[in-house]
Structure 1
Amino acid sequence: MLTIAVDAMGGDHAPKAEVEGAIRAVSELGLRVILVGQEEVIRRELANHTGANSLPIEVRHAAEIITMEDSAAKVVRTKKNSSIHVAARLVRDGGAQGFVSAGNTGAVMAIAKMVQGMIRGVQRPTLASAFPTLKGTPVVVVDVGANVDSTPAMLAQFAVMGEIYSRYIFKIRSPRVGLLSIGEEEHKGNDLTRAATPLLKALPLRFIGNVEGRDIYSGLADVVVCDGFIGNVALKVSEGLVEMMQSMLRESLEATATRKLGYVLSREAYKDFRKRVDYSEYGGAPLLGVKGVSIICHGRSNANAVKNAIRVASEFAHSRINEKIEAELDRTAASKVLAQ
């Protein structure tokens, strides 16, 4: 039985969402969860759920909490008894096969890198996020915020890691990898994208060249590579757009309330739309490149998002993604390119 540690103190709705998400995960997915954080607070929340004591859920005490306002560089050296530190140490020491946090993204990345260490051959870790597409299969976008400044070699590594993640988690047999730019033509873009193109071409990947922002949702590519600054902007713009569309659709539905049959049919379509674009269905974003499994959730994650983040962590561990990334980076063709 796989064990996943959950930072129970990190999200906006902690520990309620984390506890409920953990209960759903162990009930539906057949795994074990360790809830990490202030024990008294967590047990008080568990007491609100009938039968929780009989589930494979353990509570591990961590006295300190890392807030969203804390500096990542500072908390690496201080707050060493934080829920994030304790969860990362559980993974490092083999007490858990992965950990999930909806807390301070910078702190999670810094602590995971320091405590768990890096996979051999990886320069910098990267965050991979799944976006919905018109074709019904998700596209993996890397990086969505781990590195605001990247080198061409780092983008090439992101491509390798994202391609493996797409292949083994989303079961895409031969993922198409695109480089996010401002035009399809190879000469378009900035210095970073133009320098990264020959490196991506040299990799043993199905590289399809430049893709534009609109192509993220069209399904043209299965993996889209970019630096963390651009990727995070794309992620936040997408979240804002989805929220706006949901609000507008809800208003339009309410305006049709007097037309009963049309209203019922429209509500069913709206429910389907919400499910297709709901970030909570995809869980969290894996931090690719660190040893062990680290999944970072949205700060506003609800119980469903936490449950699915635990699912992603277990799938990641079960598929031994890190070993595959390490092996791929060790391959002669990739090593020569990524050493530049």
Structure 2
Amino acid sequence: MPADSIQEYGKIIQELKSRRFYPVYLLHGEESYFIDEIVNYIENNVLTEAEKAFNQTVFYAKDVEVSSVIESARRYPMMANHQVIVVKEAQGFKKLDEFESYFENPVPTTILVICVKGKKVDGRSKLFKASKKFVSFESKRLYEDSELPQWIKQYLGDRKLQISEANCMLIADHVGSDLSKVANELDKLIINKGELTEVNEAMIEKYIGISKEFNVFEMLTALANRNNKRIFYINHHMSSAKDFSIIPLLSQFNSFFMKGVVLKQTQVKDQKGMMAIGIGFRQIRDFEKLLSNYSLAELENAMALVAEYDLKSKGVNQMNVGDSELMKELLFKILYRPTLAN
């Protein structure tokens, strides 16, 4: 998420805390976390518990027509300064633009919150243009390689817990870009920090389950370098975990080898070109090694093997073989099949 969007989210929350309310909040975009946080704050803090009984309503798009929401929004609050109406899953409306007439003339004592998840509202639409007079917030996904570690650091810092850049990256690489999941993992650190004021690697391994030495990203580095001894050493430790699953590893492998294929086919070797296809700065060295140590045919073969073992992990064409054994087989076939020429 661009820095200006993060700042806009912070500004919205701060205005809510200062009890500066707008008649319309149009919340939309691919990242649901920020939308949920804004909605949760409004639902829990704008009205008192006594006021909520008559003045707070939550609609779901699948259960209501736009006209019914507008009718409710045009009512006045009972024994309160405001009424709150939240419309969830509004992407389910066939004609979201029907709200435009209300946006043009909203009731000032109503706080109407419309949540469109999974996509952004068309910036060319009359609805979007009408919403700009109020709060129109697009919640974008964070870039994993740059903005996600920054957000992790900020999230923990706001809760009086410091963390190094390296450990931010370790968490970001392991957990992924789903902010709801990331926040849940970070909350484990916060709850269990005790007297500590800074996150350390022991905490990350104990409460999130990430070992700095034994994780998929260390595995990918070893694969790029064709360091066979280290590959199987890492795999032994990873696959010994009680909750080991091959599925998230296969996803990372597929992305890794697919990007390698694209680089080989386009003959892109410079850092700018690599970053243009989604390769993070700290991954560039790994991809340089991958291009040096694997032919195009070997990379394409690795992708085919990953697809094959994805099916096997789901029970297709294999009988009672566990994930740890499947992983060992996959690595062996990637590394020890006869070298394929370019």
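All of the numbers you see were taken from the coordinates with simple rules; none came from a lab. Note that this is a predicted model, so its numbers are computed, not measured. Cβ atoms are built from the backbone, for glycine too; each structure is taken alone.
Quick check: 20.5, 66 is what I get for Rg and Dmax of the Cα atoms in Å, calculated from one of 1, 2. Which structure matches?
Among 1, 2, the structure yielding 20.5, 66 for Rg and Dmax of the Cα atoms in Å is 1.
A value of 15 was derived for relative contact order in percent (Cα under 8 Å, 6 or more apart); which structure in 1, 2 was it taken from?
Computed on structure 2.
If distance in nm of label points 7 Å out along Cα→Cβ at positions 162 and 218 is computed to be 2.6, which of 1, 2 is the source? The partial results should precede the final answer.
Values: 1: 1.6; 2: 2.6.
The value was obtained from structure 2.
Of the structures 1, 2, report the one carrying the highest value of FRET efficiency 1/(1 + (r/R0)^6) of positions 42 and 306 (r between Cβ atoms, R0 = 35 Å, to 0.05).
Evaluating FRET efficiency 1/(1 + (r/R0)^6) of positions 42 and 306 (r between Cβ atoms, R0 = 35 Å, to 0.05) on every structure, the highest lands on 1.
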